[in-house]
Structure P
Amino acid sequence: MIDERTRQAYAANAAAYGKNWLDQPPPTDLYALLDRHFVKPGATADIGCGNGRDAAWLAANGYDVTGFDGSPELLARARTLFPGIRFRLAVLPQLREVEGCYDNVLCETVIMHLPVADIAPAVQNLRRVVTRGGVLYLSWRVTEGADQRHADGRLYSAFDPDLVRRELADCTILHFADTLSLSSEKRICRIIARKP
């Protein structure tokens with residue numbers, strides 16, 4: 001389950017976070033990777049969609065997208081900003097609310113808000129909702145050393161990328177990078193995997 005203080009931070013600050021994400025430069029590096037590796041046109045799930053910015057890009061670029069988030073407050077923002085897109089509640093790590101499978105699954109900078117013990121189950125369930133031959137894009141903000149908390153209470157878990165790689169051992173890794181995000185300028189790990 002997402003860390004409670006993190007959930008409260010997103011509930012209390014949904015409008016501010018939503019504005020901040022829209023005010024950042026577009027994540028052209030992310031979008032180039034999705035355009036290169038995602039199955040197009042494919043049924044696509046944006047897990048942890050926040051205010052819907054990336055779901056909107058996916059929809060505008062020919063993907064049949066559904067956005068999922070664990071924050072009702074962020075989903076309300078997404079529905080207001082992008083009324084033509086489907087947005088639904090779903091909570092990591094279980095993703096019990098996600099029915100069926102998708103050709104593409106995007107999970108951009110979300111799993112680092114989970115306690116470390118929930119990272120592997122989250123990756124397992126993200127993999128579960130990808131169709132055979134489908135593609136999972138997964139990224140997280142890198143925290144070195146010990147877990148950290150943002151001033152607003154959000155958890156940033158520290159974990160080795162091998163924790164994620166082990167859960168994708170039978171997949172074909174299409175891309176892996178430890179890099180700076182062009183939009184947030186934060187250090188992130190990105191992994192793109194094709195499910196067998």
Structure Q
Amino acid sequence: MNMPFYANGMFGDGAGLTFALVIGLAFGWFLERGGLGNARKLAGQFYLTDMTVLKVMFSAIVTAMLGLFWLNRVGFLDVTRIVVPGTFVVPQAIGGIIFGIGFVMGGLCPGTSCVSAATGRRDGFAVVGGMAAGVLLFGLLFPVLRGLYEATPMGNVTLPELLGVRAGVVVFGVTAMAIGMFTAATAIERRVNQGGGKA
């Protein structure tokens with residue numbers, strides 16, 4: 001029995017949706033337990049007083065990356081069956097900038113805003129409403145924006161392919177970078193908080 005189970009026909013659409021719901025609820029629960037449904041905690045990232053977001057994101061990235069890498073190495077996971085979204089440099093760069101501005105303004109990202117709204121926070125409802133309005137506006141303007149949306153395609157690329165190195169080299173590099181970022185983030189938090197919020 002090899003993963004991914006759904007792509008290999010181990011279960012159907014109904015079970016897939018059930019698993020997705022359970023995993024999504026668990027993800028939201030852990031985000032809330034970690035305090036990431038609170039916009040003030042997320043905003044601390046930008047003031048360098050609370051680097052939890054960076055630590056959580058790097059933990060998730062490294063955990064998923066190591067899991068994929070080693071499960072593939074032992075033959076339990078067929079990574080060629082995992083869908084890799086296409087890369088479109090310019091539109092995704094613009095999307096990243098818009099995302100960043102929204103994150104700074106609202107203090108929440110899409111996932112944490114849903115968690116915030118689910119726990120009854122008004123700022124969470126505001127951010128979720130803003131996302132819904134943005135999705136609707138994009139859908140209405142898509143005929144005009146389609147050329148930009150499909151600009152600068154690179155296809156389905158991965159970091160090993162892009163850099164021309166083996167997957168293990170990328171895994172080692174990202175893990176080392178995460179350890180360095182954790183160490184730096186902790187030092188920055190300590191320095192800023194001991195200095196009364198001044199870097």
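Each reported figure results from applying straightforward, stated rules to the coordinates on display, with no laboratory input. Just so it is clear, the model here is predicted, and its values are computed rather than measured. Cβ atoms are built from the backbone, for glycine too; each structure is taken alone.
Quick look at the values:
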| read-out | value |
| --- | --- |
| Which of P, Q leads on percent of Cα pairs over 26 Å apart, largest value | Q |
| Structure (P, Q) behind the derived value -9000 of helix-only ellipticity at 222 nm (-39500 (n - 2.57) for each DSSP H run of 4 or more, over all residues; to 500) | P |
| Structure from which 22 was derived, relative contact order in percent (Cα under 8 Å, 6 or more apart), options P, Q | P |
| Which of P, Q yields 0.85 [FRET efficiency 1/(1 + (r/R0)^6) of positions 83 and 139 (r between Cβ atoms, R0 = 30 Å, to 0.05), calculated] | Q |
| Distance in nm of label points 7 Å out along Cα→Cβ at positions 3 and 67 - structure with the largest value, from P, Q | P |
| Per mean count of other Cβ atoms within 10 Å over residues 59-66, the highest-valued of structures P, Q | P |
| Value 0.60, calculated as FRET efficiency 1/(1 + (r/R0)^6) of positions 107 and 171 (r between Cβ atoms, R0 = 35 Å, to 0.05), assigned to which of P, Q | Q |
| Entry that produces 27, 21, 12 once semi-axes √(5λ) of the Cα gyration tensor in Å, for residues 75-154 alone is calculated, selected from P, Q | Q |
| Read-out distance in nm of label points 7 Å out along Cα→Cβ at positions 51 and 179, computed value 1.6, structure in P, Q | Q |
| Per mean count of other Cβ atoms within 10 Å over residues 11-18, the highest-valued of structures P, Q | P |
